[in-house]
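Structures for review follow.
Please treat every number below as a calculation from the coordinates, not as lab data. Small disclaimer: the values here were computed from a predicted structure and weren't measured.
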Structure I
Amino acid sequence: MKKYNIIARGRTAEIYDWDEKRILKLYKKFFSQKTAQREFNIVRELAQKGLPVPAVDEIISFRGRWGIILERVTGPTMLEKLFSQPGEITREAVRLAEFHKAFQIEVDVPLPGFKSLIKESVFRVKEIKKKTREKLLEALEELPDGSKLCHGDFHPDNIIMGKDKVIVIDWLTAARGHPLADVARTSIIFKFGSVPEHRSESEIRGVKELRDRFYAQYLEQYLRITGEDQNLMEKWEIPLAAARLEESLPSEEKKALLDVLEGS
């Protein structure tokens, strides 16, 4: 009987070594077949459009949980590459921006509205004061709707740099909305994402400097190639900062996000 080894773990799923050419993304128990089907459908459509995603094979039930069989693409994430080759910052920042623009298209797969998802998250975050919440929701209502594909968690750690293929992974949070909402979500991750605590002070400082340089070049390139308005993107940042508080975050990051909300 074949033994299937876990090769990676995330908040929503575990990745198993399925065979030489494929992996299994096995969702946590609280995810339904509908969840697996939605991500499968999104990735399949994007692959059919020739966009850089893994090929999808099938949806399966494995050990009482739902999962999807995906093409195996072996390599470091873009984030890992940046740490090992900091001289590649400009090249990879440009790549990230171009990838982000390329995915912001109309798709046929039924998806929830990104704006509605943000609103629901803001309602659920208990740490937000009533007046702040009301102000956030009013600001959110004034922002434009959209119908483009939004990844919902687009950052360098969700890009795998294979030898012959570079792919964007983790489409579980995909939604339909305004492109700048998705860019603002990426912006919040770059600005407030915490650095692992086991690093020394000098290492943390170096990581943050690297991250800030990369983010600045990514955003500059994205705005240049899309002609989008940075001021509008920054208006999306506040409600997205609030929505991020619903996630399991380190205390330092949570405090920074709350400070931003209270000061907005």
Structure II
Amino acid sequence: MRFSLILAFCCVFAALTQAADWPVAGSKVGNCTYYEFDLNGKTAKVMVPGQQAPGKPWLFRTVYWRAFPNSEDVMLQKGWAVAWIQTNDRFGTPADNAQRLSLYEYLVNEQGFSPKPVVFGMSYGGLASLRWAITNPDKICGIYIDAPVCNFVEWKTKHADCWNAALNEYGLTEDELLNGDGNPCIAVRKLAERKIPMLLICGDADQTVIFAEHGQKLAENFRAAGGDLEMHVKPGCDHHPHGLADPTPVVEFYEKCWKNAQ
């Protein structure tokens, strides 16, 4: 009788903890399964390795799906999943963060993914990643940003279209976007205070997102607040290519973040 009760309990527990079925049939990509589905009117994309690592670690990619993927390809081989969702724009606005939250909650609550992914993004994806991380520091274990847009002061002086869009979409005043926590270069101190490690990769000859006006200022403020920063500045490198030719430092950063979160 006692054995039967234990067996019944184990069956119920297994049923409760088993991941839900995916909303669509996946397609095979190498040893991974790729899912693309609608989530609240937006397209979500998730790459799941054949054997997920214990704890189901994952990378939360922003803006550009599968761009310069050499480090994430290594992580897929190591059992990490990669997820992305379509958003209204590239700025990491409150509406964008709400859309990302819907995918985060689905993966964590329905698929049993870890509640502490590493968020990462390149260029505008860096801005979106910073906005997600600063708003949701409890929902990440680290952040990797590559040639990130992150300083609205430069936008106001050189990119009027982006600046005006930011004023419209963020719902903040000009002073808040330039000098307050609406500016990721300033609000990044919140990640330092929460002990969120950061990897920053930039080219010092970037003509699109000027390193001295974006990444360098972000790094200075993050370090001044006591942040754990690993930075790689690529001599003579323009905006592209993103990442590193040898992805080992990026892979090691991901693994460090995951280990620290356990």
Structure III
Amino acid sequence: MNGVVALVGLDAEILQKLSDVLPRAGLRILTVRDLSGLADGFRPDQIAFVAVDLDRLSNSDRILLDRFIDDPAGPGILAVGTPPPDGTRIPPAARRFGVHGFVPKPVDPAAFAALAGKLAEWGYGTPERRRRVLVIDDSRTIRAMVGGYLERGGFRTVVRSVWEDAIDDPETLGVDLVVTDIFMPGMGGVEGIRLVREGWRPLPVLAMSGGLEDRMSPGKTLQAAEIVGADASIAKPLPEEPFMAAVRGLLAG
């Protein structure tokens, strides 16, 4: 790894822990009091990573953080914070602010450095970063097909078979697009889309469905998905060209 990591608003104990480890990982540390100071003094492409404390962020900070998240060559956003009391791995604020990775308190500096390394492998902080797409479908065939389309199209994929596997999976943090089937075991796509709209940072959602046997046509199914918040929909089977056109259209918008 190389580049600058901006440590924004972290307390002295965390700063001390990270200052001992991050330089050994090849990162230069920039200590900043708040996001306003970072946004005023640096362009997104000048920073490889930004570390923030979720416990200290306010809703007004979201606008400043969005400036870095929305830049295609912008930094990876790593958050530290209090772990959820229910034993899950991802606090709601991590989804709401759209961070790319989360490390619970008390912060393990080795875990923080490892997460920064993973984000570096994904290309954050470089012009070469590939957009990340979360694909959720219970059909192995569809997952392989859609994943292949996306990989050939220059995207990085995070593929899961059901929504329950995606909700608390740290690798799904900060994705740029969600592609979801509608009818699946457990939580279906409609409920998943509603969850995204209620608790995640705004991002495009593409719904796909082949209907439900003879009980509901693909058209009616996808209409229901758009009502609850899908930005676009496409019926199965999924030819590559129209599918990728829908993906690129959503990410361009």
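Each of the structures I, II, III was assessed by mean projected area of the Cα convex hull in nm², for residues 97-200 alone; the largest value belongs to I. From which structure (I, II, III) was Cα extents along the principal axes in Å calculated, if the value obtained is 58, 41, 37? The read-out comes from structure I. Given a value of 12.3, 33 for Rg and Dmax of the Cα atoms in Å, for residues 65-104 alone, calculated from one of I, II, III, which structure does it belong to? The structure behind it is II.
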